[in-house]
Structure I
Amino acid sequence: MADKSQAPINSLAAYLIALLGIGLAAFIVLGSLANFGAVSDVPEFYAGGWMIAHGNAGQVYNLPVIFDVEKHLFPSLGARGIGLFVPPPGVLLLTPLALLPAGLMAALWTFLLTAALAVSLWLIICHLALSRHQSLWLIGIVFLSGPAVEALRLGQLAPLMLLAVTGAMIVADRRPYLAGVLLDILIVKPQQLFPLLLFFLASCRRQLVVASILVLVLLLALAGLVFGKAGLTLYVVTVADPQNLQLMQPEL
């Protein structure tokens, strides 16, 4: 009897938490669009893809050059410059962004990241067969969490990476090759990809690991062709430069 009497209260609490989380996240994220140039990471991703699309891949990791490109594409940056430290294979995955209008990237990128987070939550809810109350609590807690809101506010890659990992985890046993390909999206932050590959290798999912490594080799080969020896060397030099450590912090 006590459990039944608490059901309406628990249900109301779940709905309130979910609505509060979504509402607060929407308020913060939409409010940040007005300060796009001051907070967003999108210019670095877009500029890297834009430079590749315009035949200047070799200078992507030349910080003064990419700073100038960012300011040309996004005048709202002002004096701000964002260093691009995503590895060459990861930058190749970001190149399609250059097909979109730079002036609409603030809204389009925010929508894409929000959709990626929403789809990730939907996949988790379906895969774990969560009840309505459990689903509402999950949604509320995620959207009330600092990392999720900051990723959306700053335009970080985390929601896309979460979607890739979620998809890979769900299909790992049934479609290991697809899971391996999905995991390779994390090459944008290899420090998060390689521990997962070690985990899957230790759990005897060798097909997944082989598929992932094969795709990585192809991406590396393509990066070599696109960036050239000079561009790849410039990446290593830029990342290894101690003076760039502060600029690299958001990438870690």
Structure II
Amino acid sequence: MDGKTRIHNFGGIRFGSTTWPCPRAQLSPIVLVCGAAETTASRRTQANALAAHATVVAIDLLGAEWGSMLPATAGPDFAADAIQSVIDQLDLGPVNLFGLCAGAYGAYALARRHPASVLRAALGAMMVTPSPDVTALRDRSVDMICSGRTVEWADLMTAQLMCLDPGRDVQSRELLHQSIKQRVLDAEPEELRRHIAFLASLAESDALYPTEGVQQPALFFTGEHDTLCPLEETRALAELCADARLFS
């Protein structure tokens, strides 16, 4: 099912939201804050899985389909206020919040800056502090993308996004490896542009990384073998919060 798209303007940034209404909602609205690698198809898949229970609003601040892109220097507080402006415009009231990867930082900031707007949150793939390894990976990724070494970059990213250790049991490892690598290779130029912008935000904004917890019930999740956002990082973030659970 396709949702209804709206265009928003906040602080000079033009971005979009898509709403999937649920006439017989059992839950308060769910706000999905999209990540850097989100596509229309992935948002639709997520929303359709949830729209049987609640109205779903997906917010794309990273320029996937609409003219502007959130500047690297804007930071998560700007993103939080932009998300709040959509909640106000659509009269959503307190919402259930979901944020993944790049979108999770703005979602987390929303829960901190506008606590009355968030009932509970599910947040995935977040870091508290970037390790030297992650910083080196970021710089290598930008260099590979900008120099057109997309196959090499696909190999690099696939190695980070799944467990390649033969000593660990991973179901359908080879099929999963091929699927992830092909997804990276199929990235459109606009996706690559957004990815570089997000990597720039990691480099330019120390404010990106949370230093304070949130008061709302929060579920944090990450992959058991995630090397970009290790379980230890996610656990450290959960421990900052008043009422948090960790899932891997």
| request: Work out which structure the value 17, 54, 28, 1 belongs to, where P(r) over Cα pairs in 10 Å bins from 0, in percent, for residues 34-113 alone was derived from one of I, II. | output: II
| said: Given a value of 1.15 for Cα Rg over 2.2 N^0.38 Å, for residues 106-177 alone, calculated from one of I, II, which structure does it belong to? | reply: I
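I have 21.1 for mean count of other Cβ atoms within 10 Å over residues 26-33, calculated from one of the structures I, II. Which structure is it?
The structure behind it is II.
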| query | A value of 17.6 was derived for mean count of other Cβ atoms within 10 Å over residues 10-17; which structure in I, II was it taken from? | reply | II
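Who wins on Cα Rg over 2.2 N^0.38 Å, for residues 162-209 alone among I, II, i.e. which is largest?
Checked I, II; max of Cα Rg over 2.2 N^0.38 Å, for residues 162-209 alone sits with II.
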| message | Looking just at relative contact order in percent (Cα under 8 Å, 6 or more apart), which of the labels I, II belongs to the structure with the highest value? | response | I
| Looking at structures I, II, which one was volume of the Cα convex hull per residue in Å³ calculated from, given that it came out as 130? | II
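Of structures I, II, which gives -23500 when helix-only ellipticity at 222 nm (-39500 (n - 2.57) for each DSSP H run of 4 or more, over all residues; to 500) is computed from the coordinates?
Computing helix-only ellipticity at 222 nm (-39500 (n - 2.57) for each DSSP H run of 4 or more, over all residues; to 500) on every structure in I, II gives -23500 only for I.
Read-outs: derived from the displayed coordinates by stated rules, not from any lab. Here the structure is a predicted model, which means the values were calculated and not measured. Cβ atoms are built from the backbone, for glycine too; each structure is taken alone.
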